[in-house]
Structure formats: structure tokens, C-alpha cells
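Values quoted throughout were computed directly from the atomic coordinates according to the rules given, and no laboratory measurement underlies them. All values reported here derive from a predicted model rather than from experimental measurement. Cβ atoms are built from the backbone, for glycine too; each structure is taken alone.
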Structure 1
Amino acid sequence: MKSFWRNKRVFLTGNTGFKGAWMSIWLNAIGAKVYGYALKPNTKPSLYELCALKKTTETTIADVRDVARFKKAMLAAKPEIVIHMAAQPLVRESYKTPAETYETNVMGAVNLLEAVRACGSVKAVVNVTTDKCYENKEHLHGYKEGEPLGGHDPYSSSKACSELVTAAYRNSFFNPKNYVLNSKLQTRNSQLSSHHVALASARAGNVIGGGDWAEDRLIPDIIRAALRGQKVLIRSPRAIRPWQHVLEPLSGYLTLAEKLYKSGPRFAGAWNFGPSQPDARDVEWIVKRMFRKWPEAPGYALDKGRHPHEARNLQLDSSKARRELLWRPRWNTAQAIDRVIDWTRAYQRKEDMREVCVRQIAQYIEARPFRGKAI
């Protein structure tokens, strides 16, 4: 992986966010030239600021809803690879700001792909969406890429729409039938146009990791409460999610982007990146594991208030990624939680958090891939 990414020009949206900051650190560590496009960090503290990523990544601070600015930034960067991670990423926030959620997650994807159409240097595009894009019927089996899209809440629905936008642009403007390796583009305004863009979407589960300070997310809520010496209030203790360390899906996105760059439309389409069976755990299991590793924390209590609808069971089937990309998880849920605790302890000790992240990335790469059954 490292030799491929050296000196590759990568346009990364959402690089000031939690997942985007981890992706920036990883790409910088393997020698890529990263150009970011994002809003200012919206949490205090933020991983982007703790790791001083402003010094290592040239970033345009702007909104994905501004298509003119989007195009200008991408044309200036002349990227070969685009990874779209900018989003309004929270279910509960989407109930408060539904219009903004759709504008960001749907039109943001449209604007991204319009910028790609205008930028002849791009060869591979990964649009990061979510496991929640599926029409969730609370099945116990993992959802496969071809199953119906849907979404009960505005966030989930907006990400299903983003998937539909991606598929429509792939069919209309980046059709695999018209793919020509290293073609010189004349135009991209019809289905008959040749192109050299391979476009895919990536769906991952609930990611956890050090440096996530978002509101209304389980692990950050636990950490904030523990650092303040307070009990954390939890809701839906029996809700099951495909928990995974943030480095798991990021490794999938990097693998997918490399395959798209090298092999083009063979790897275009949708991809799931989820944990291995039986690593889909309920909320209470996660909480108890956290407090076993952090015994001085005050513990938790059930939040008995009324809350917006959230799915009780959601799992992904990642067998396609395992089979065709040879991607496999490396850390189970318990190991992922341990890494979160380790990161937070380092933060309490005021260590160099960028070095802590680089160290955890190295530990992840050195870990043996999990060989268990995929779900």
C-alpha cells in the first residue's frame, strides 16, 4: 500500500472531522499529497487541531454546498484520487436540521461529482456513505450491497439519496462501458463520452476511535462523562450496531481507491466494510467493556427520556469486500475499545497526539487480519 500512495495527489473532503483527520494522518504517513476541503472543526477539542493537521494538509475551508468553490479547489489541487467524507454525520442532529442535512449530504455529493466532471486529472473516486443507507427491517442478517436503500430518519435517508446520486452519475457520466484507461477527455456531458474515472461508494458501520468528540455519540459521551467524573446516560441499551475501529473502514477506503485507480471500472459500485461475526454488539456491552478498562470512571445510568427513532438492529455483510478486495478486519470490538482507552489515556498525559495516532496506525497494519466468518 505504502509504495502506491507515495506522491499520489488526493483530494479529501471532510478532513477536519474525526474520520477525515484520521484519514489525513494515514495518507500523510504513507507519502500522499493531501488536499483538504472542509468546514472548520465543529468540536472542542478536535482531532484536526490536536494533531496540528493544518501544518501537514493544504486545506480549503469551505462548504460542500458551494459548487463554484468546490470546483475551484479541486481544479487547483489536480488530484488523481478523490475521497469524499464531508457530511452531516449524526442521526439525532438530522431531526433538528433536516433541510441542512439533505443539502449537505445529497447536494454535497452532486457538487462533488460535478467538480470531478470538470477536473480531468481524477481517476478514482470513493464516496463514503453509511450502513444506515439501507431500508432497515431490523433483520438479524447482515445487509448486502444489492439490497434496497431507504432510511427512517433524515440522515439515513440523505445517505441513501447520496448512494442513488452516485449510481446515477456512474451510469450517466462515468459508465464502465465508456471507460478508457488514460483517455484524453473531450467532454463529459453525455453517456457516449469516454472517460477515465472509476466511481465507487463505501458503506461502513459505527466507527469508534480516539479523537471523536461529537455530541450524541456513545463513545464520545462516555469519555466526556468519565473525564468530568460523571455518570453517562445511555439510551437503547439493547440496540445492536456493527461497531469497528475507525482504521477498519479507512483501510477499506484506501484499498478500494487503489483498486479503482489500477483496475478502473472492475471495482466501481457499492462496497460494505463492517466487522466480523460475532462483533456486532449491543450498546450495553460496549458501555460495560469501556468501564472495565476504565475502572475509576463513575459508571452509567439509563436515560429514560423520550428520544427520536433509532434502529435497534443493523448489521452489514462485508463478504464482497473480503472476496474481491481481500479486505479483512484486524481488530475486534474489544480491541478497538482498548485502543480508544489507550488514546484517551495518552491525551490525559498530554502526549503528542499525532504521534499517538501514527503509532496506532502502525499497530493496526502489523496486526494479523481476522479470519473468522464474515457477516
Structure 2
Amino acid sequence: MSRPVFPTQEIGSLAKPRWQIMGQRGEPLDERAKDEFVRWNTELHFVGDGDPKRESFLSGHSAKVGAATVRDWGALFALRFFEEPGLDRVYDGEARRIEMYEYPIRQMRGFQFQGHVRSFDNKYYLKAAGTGEVRLESPYHVEEFDFVKAHAKAEPKLPVTGPYTLADWSYNEYYLGRQKGWKGRKERRNAQKEFVVEIARKAIRPTLAALIAKGCKVIQVDEPAAGTHPDEADLVAEGFNAATEGLDAEFSMHICFSDYRSLFPALLEAKRCRQWAWEFANRDTPDRDGYEILKMFKEYGDTRDIGLGVLDVHRDDVESPEVVADRIRRAAKILGDPSRIWVNPDCGLRTRSLSIAHQKLKNMVAGAKLARADQLGREAAA
């Protein structure tokens, strides 16, 4: 079945509902959490009214309901949260994941956690050191995907943290130690390359293969660290290639909040990447066209699809459908091929309240419909 022009997709995590956080801890819901659960369940119907666990949950018996059930409800909530506005590709808002680094690292051997480090503002993550050869305990995200596949009404798209980011956010002790002599710039780069490729080949690729065997057809490789060291863009591409080698799926690469021009042309060597899913709305202001960077693709002759960020995930201001449509039209004009555009938020919406995030998504879908109607009208008149 052919897709409409300007299809829509989610691109990352959602804020976890208060009722999910309290419920997973086995805590009785406070009034705020109860109201939140009832309100969203009334709108999205992710838990049936006849489910006996529902009344037990609302009556203060979270521990009796169990964390596993609450996590399932959280995943169902996120699926319906994305599907209700009409997104064409969805996932579960990473409802079962605490964050994107620690969990995958815990599925591997060859790492030792060292303690918490500051990432930005007052945010911290538990950082590990690579102290041995990378080995995979078992493929991860598989049960998570099974649940999504069984319950999603739209096409599922699974996000996975990429090898470059996992290596960059870790201390590289083992592979650096294997470099002979003085550990200068060349030796450190060689060690980082080996670290990235080993994570890709020995941990991520087997995981992706297992997911594909389960029926996963669309996979988003998240590389938020790519823009941190632009001179290592070739390592990002090499890790991507090693992770996807020989695998049959539709792969995209999500890189948020970067100077994308600084990553080119090295990033173009990510051979199996069919879509660049990037942020643009964040840089779109009255004084600057945030979509001008798309001209870079023409300069380099790259014709892959674009996951077009049209929602600024750092602002509560809700973009109107007209603003979204205008951004899509500008991008289509620059690219010269509207069929290459997928419409999505800049990044995950977890920094916004659920109410703001949901309205943004509704307006995003409405804006895509406006742009679609315009495009079809132009094609009919041509």
C-alpha cells in the first residue's frame, strides 16, 4: 500500500505519566496521579473499564497490580498517545526504558560502571568503563518490541542507541590499553574506532538481527553524541555500517541538535541509512530559516529521505498547523522532491508535559494534512 505524501512519525521518548512512575514503585496513587490516569484513559482507552486490575489500581493497590502490568499499561498509553492524533509510525515512547545508555550497556560484558557523571544542567547518568572485550549477554529490546508489535495499530518503528554514542559516553580503557606506546592523538583515535566497531558488531548487530527476526522492519539508530566530536563523523558512519551489515530493514539515523554541516561528507558513508531524522524547528526563527541547511543535500547529491523536525521540543509554545505546513512546504521546495519527507518532532517530547506534547502532535498531523492537500493540488494542476 502506497503512503501519502508527508507521512508522520514519532521520534523518541515521552515523559512517563505520574501514575506509571508511582505504580511501578508499588505506591498508592495520589489524587493527581489518579486524575491523570482517568483523564488519559477516558481519551485514549488504553485500559478497559472492565479490567479488574484497573479498579484495584485506582483504589490504592498498586503493589497488588504489579509493576509488570503497570509497565504494560504505560506502553499501551504511549502507543495510543501517538496513534490517536494519526501518526503513521509509532513506538511506545520508550515506556520501559529509564534512559538510553545504561540499559544497553548492562546487557553487555566488558563494562564496569564507575559512578554518576553530569551530562547537562542537573542531569546525570551512570557512566561505565570499557574494561574488556565487548560481549553481548543476550539481544535486548526484543520482548519490548514483541509487545509493541502485538498492540500497535500503526506501523511500529523501534529506536535503539547507536554504537558511537555508547562508546563516546563510556570510558575507553581496554581498547586504548591495547594500543602500543605513547597514547597520543592517533592511538586514541584508533582505540575509539575499535571500541565503536566492536560494540556495533558484537552487541548491536546481533540485537538488530534478533529484532528483525521478530518482524521489526523499521529501526531508528540514535546517535546524539555524533555532533559532539565532528571530526569523528567517519566513526559514526563506520559504526552504523558495522551494526547494520547484512541486515534487511529500513534504517534511519537520528542526530539531534548538531551542526550537521560539520558532519558532512563523512556521515554520507553510512551506507544502509535510508533516512536522516534531524531537528530543524529548533533553529527556525523569524530571523533565520531553520530549513536552509537542507540545501546541503543537493550540494552533496544525497537523495535519502529526511525525517523533518517541525516541532521544537524545548518550548511549550504549540506550533499551529499552519506553521507546521509552512515548514514542510519550505523543506519540500528546497529538496525538490516532496516524497522524501517524513514529518516528526525535532527529538523526543519527554521534556514537555503530556498535554503540551499531545497538542503538538495533533497540530503536527493537521499541518502535514494541510501541506499534503497543497501538494496534491499543485500536482493535479500541473
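To test your reading of the models, identify which of 1, 2 gives 16.0 for mean count of other Cβ atoms within 10 Å over residues 243-250 when calculated. Show your work: numbers first, answer last.
Numbers: 1: 27.5; 2: 16.0.
Going through each structure in turn, the value belongs to 2.
Looking at structures 1, 2, which one was distance in nm of label points 7 Å out along Cα→Cβ at positions 139 and 219 calculated from, given that it came out as 2.7? Don't skip to the answer; put the middle values down first.
On the way: 1: 2.7; 2: 0.8.
Value 2.7 for distance in nm of label points 7 Å out along Cα→Cβ at positions 139 and 219 corresponds to 1 out of 1, 2.
Match the computed value 19.0 of mean count of other Cβ atoms within 10 Å over residues 131-138 to one of the structures 1, 2, and report its label.
Working: 1: 19.0; 2: 14.9.
Computed on structure 1.
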- A value of 37, 18, 12 was derived for semi-axes √(5λ) of the Cα gyration tensor in Å, for residues 115-258 alone; which structure in 1, 2 was it taken from? 1
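Work out the source of 16.9 here, i.e. which of 1, 2 gives that when mean count of other Cβ atoms within 10 Å over residues 91-98 is computed. Kindly include the intermediate steps, with their values, before the conclusion.
On the way: 1: 16.9; 2: 22.4.
Derived from the structure labelled 1.
Quick check on the output: 5.3 is distance in nm of label points 7 Å out along Cα→Cβ at positions 19 and 179, derived from one of 1, 2. Which one produced it? Intermediate results must be reported in sequence, preceding the final value.
Values: 1: 2.2; 2: 5.3.
So the calculation was done on 2.
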- Answer label among 1, 2 for the case where P(r) over Cα pairs in 10 Å bins from 0, in percent, calculated from the coordinates, equals 5, 25, 36, 25, 8, 1, 0: 1
- The value 20.1 for mean count of other Cβ atoms within 10 Å over residues 331-338, derived from one of 1, 2, belongs to structure 1
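When mean count of other Cβ atoms within 10 Å over residues 27-34 is compared over structures 1, 2, which one is greatest?
Values: 1: 19.4; 2: 14.8.
Once mean count of other Cβ atoms within 10 Å over residues 27-34 is tallied for 1, 2, the winner is 1.
FRET efficiency 1/(1 + (r/R0)^6) of positions 51 and 147 (r between Cβ atoms, R0 = 41 Å, to 0.05) was computed and gave 0.65; which structure, 1, 2, did it come from?
For FRET efficiency 1/(1 + (r/R0)^6) of positions 51 and 147 (r between Cβ atoms, R0 = 41 Å, to 0.05), the value 0.65 is produced by structure 1.
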